[in-house]
Structure P
Amino acid sequence: MVWRATPDEAKRPDGPSRKQALESRVRSGTPIGLLGYLDGHPVAWCSVAPRSTYRRLSKTSYQGIGEEDIWSIVCFFVSRAARGRGISRQLLDAAVDHATRGGAKVVEGYPVDPDSPSYRFMGFVPLFEQAAFKEVACAGSRRHVMALRTGRAERA
């Protein structure tokens, strides 16, 4: 909920309030992300949704692309037991596919360098580079804004 909380929700940062806020988004049909499974058990999470459903992440604009056509990837989690199996890359690929099917013309990520002391949950630059994302800006002092135009962007 860090990147999703409205100003009112941010005033109530306790676990039950955050859980309730996230559940209300799910029930209303707001896209929130993907779960990754290994042998039938959830082991990973990726937060991917229209950029407009998050608080301000980036001021980046793309010629001919409206705000409603930009999706953001803001969080990865892989359980310790499942790490080292390429699950982050699989999640990233699935997130791009999910966003594209949802209408995204651009998918943005906000990864950090591997030695960054913070924002590591947002992924690392090499992961996004391997998936053909290109750096388009910076957000703050650590986060890189990386973007991938989907096939929908070429048809627009």
Structure Q
Amino acid sequence: MELQELVEIEQIKRLKYRYLRCLDQKDWDDLEQCFTEDATASYGGGAYPFEGRDRIMAFLREAMGADTFHSSHQCHHPEIDITGDGTATGVWALQDVVIDTGFDLTISGAAFYTDRYRKVDGDWRVEHTGYKRLYEEVFPRGEFSGLRLTASWWTTDGRSELAG
């Protein structure tokens, strides 16, 4: 493996981390820049397929945009391969937690993302992304006496109510 290939792989890692951060922070404008215009996505093991950056972004804004929707997506163990001049593939392990206070649910799970990347104007972009679940569990938050959300990026500006 050449040094330049390692640099390219590191740039792709940063792209994926940016994608996840923007997703969780609902930074839609920055997230949109992670995709090629003709990107495709297949979320939920193929249950939610999309063609084109605009359709992907419309889905993400609708599905995850409410202030009652809190998520944490963490990817690790990347297996990234440079497949050609300006193309690459990646497999990532995902662990995620979603707290939806509007529906009083918590969802947690694990999956594997499979991605394709393409360099556009010198920058790596997601050409395709999608995941298939290893497992997913859902539990109603109302069944746990005393359970409450004490910090939120949107409603408490990220400050814990426990901090005083």
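Throughout, read-outs are computed from the coordinates displayed, never taken from laboratory work. On a predicted model such as this, the values are computed, not experimentally measured, just so you know. Cβ atoms are built from the backbone, for glycine too; each structure is taken alone.
Work out the source of 31, 16, 16 here, i.e. which of P, Q gives that when semi-axes √(5λ) of the Cα gyration tensor in Å is computed.
Working through the options, I get structure Q.
Hey, distance in nm of label points 7 Å out along Cα→Cβ at positions 78 and 142 derived from one of P, Q reads 4.2; which structure? The partial results should precede the final answer.
Working: P: 2.0; Q: 4.2.
Label of the source structure: Q.
For which of P, Q does volume of the Cα convex hull per residue in Å³, for residues 30-101 alone, calculated from the coordinates, equal 105?
The correct label is P.
If mean count of other Cβ atoms within 10 Å over residues 22-29 is calculated from each of P, Q, which structure is the one that comes out at 15.1? Write out the running numbers ahead of the final one.
Numbers: P: 10.8; Q: 15.1.
Derived from the structure labelled Q.
Match the computed value 12.9 of mean count of other Cβ atoms within 10 Å over residues 38-45 to one of the structures P, Q, and report its label.
Matching structure: P.
Can you rank P, Q by distance in nm of label points 7 Å out along Cα→Cβ at positions 86 and 110 and just name the one with the largest value?
Going through P, Q one by one, distance in nm of label points 7 Å out along Cα→Cβ at positions 86 and 110 peaks for structure Q.
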